[in-house]
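Structures for review follow.
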Structure P
Amino acid sequence: MLQIKKRKDGAIGIRFMPTICFYQDTRHEKTLYWIQEVLGIGYLSQRNDGMTELRINGYRQIRDILKSLLPYIRFKKLQATALKNACDILADTTFKMLSKKKLQKLVNYILVIQNENYGTKKKKTQEELLTMLDLTP
């Protein structure tokens, strides 16, 4: 997923947060520990609903992981490609240096990802995202 998070520290007040999430029933969580060990990154947490999740954050880490995994991804390939492309932009530029064109691309990537996530309940509209980034006319 790619989220825009409000931020109290810093002059901008927001940040982009890319995340790769792997979920597994807690009874079978060993696979998540293996993935974490192989990738050498991420943190595990057990949820109250009997699921364990592995979350990985960081522009460069996610970009590199997805670059390696994309040829093998069968499901969620559209989302993975959009997230990798967003991380390509974010890893190479500070937020203050992002042009309006690049911010618009990031909004489009967010929309692609959330439209492909059938479980997403809190979908933001394009207008809401543009307003958050001060890109409205």
Structure Q
Amino acid sequence: MLKVLIVEDSVMLADLLEDFLVARGYDVCGSARNVAEAVRLADQYRPDLAVVDYRLERGEFGSQIRPLLQDKVTMGILYVSGDPLEEKLTKVDGDAYIQKPCGLSDLCHALEVIRHIKRSEPFETPLPNGMRLLQNYSRDIWQMA
């Protein structure tokens, strides 16, 4: 069973997502509302995947989490945002993002894509609606494109 960390500052959305993921067979190891909580839970439980809201409470950003982790590469990170993130995030920050609003089934499908990527396994299904894989480019290259 895959362990998932939820990082979402809306308690209602985090609870909804947790209920959905548990019903789909995931082990939700925790829910965080800010960067410090997310880092603590990730370091403690070592989740396989994380669903991370890009904008968090207190003006924090989900992209602040990965650099603070003890293990910076193992956990797959799916950002969820109403903002287009192509110019804000790269592969250094996470694996992919999905645009809000998104269906819960699309979000779950996106997690499965990331699971395959992290295991270097091929995936044959198309990306879900609104999902974009983060690339290995620097922010400067994104801005020039």
Structure R
Amino acid sequence: MVAQNGKDLLIKMDMTGSGLFETVAGLRATRVSFNAESVDVTSLESQGGWRELLAGAGVKSASISGSGVFRDEDSDERARQIFFDGETPDFQVIIPNFGVVEGPFQITSVEYAGSHDGEATYELALASAGVLSFTAI
């Protein structure tokens, strides 16, 4: 696999609730993380004393984070609305040469920063809020 351009990892949000996805503007850095909790079923009868995990059990989750500068008034306003209203709209995460992850996410954190001689910046964190789908590219 060849190296991928970081700018090709995109986070898109449903702008209207009808499947109209737009890239969250101004992001300079993004990260996506997938997790699956395990369920330990080890007992005194476990062969050789090795830990045993229950297949197919546990909680799956995904988290997304990004940071950047505000550039697009519509997506900035929509992100703030989602946070303050506690909505869980669909988002898409485009992972280059891998696939598209889509499903509901909740914005769990929005942070703003800026210095008097620089641009205003923000950081955004999202947590999965339901079933996610994956489509290979």
Taking distance in nm of label points 7 Å out along Cα→Cβ at positions 20 and 116 for each of P, Q, R, the highest value is that of structure R
helix-only ellipticity at 222 nm (-39500 (n - 2.57) for each DSSP H run of 4 or more, over all residues; to 500) gets -9500 when computed on, of labels P, Q, R, structure Q
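Consider the structures P, Q, R: one of them gives 3.0 for distance in nm of label points 7 Å out along Cα→Cβ at positions 36 and 68 as calculated from the coordinates. Say which.
R
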With volume of the Cα convex hull per residue in Å³ computed for every candidate in P, Q, R, 171 is reproduced by structure R
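Work out Kirkwood radius over Cα pairs in Å, for residues 12-51 alone for each of structures P, Q, R, then name the structure with the largest result.
Numbers: P: 11.8; Q: 10.6; R: 14.9.
When Kirkwood radius over Cα pairs in Å, for residues 12-51 alone is computed for each of P, Q, R, structure R gives the biggest number.
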Distance in nm of label points 7 Å out along Cα→Cβ at positions 4 and 44 gets 2.0 when computed on, of labels P, Q, R, structure Q
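Bear in mind that the values in this text are calculations on the coordinates, not laboratory data. It should be emphasised that the depicted structure is a prediction, and the values quoted were computed from it without experimental measurement. Cβ atoms are built from the backbone, for glycine too; each structure is taken alone.
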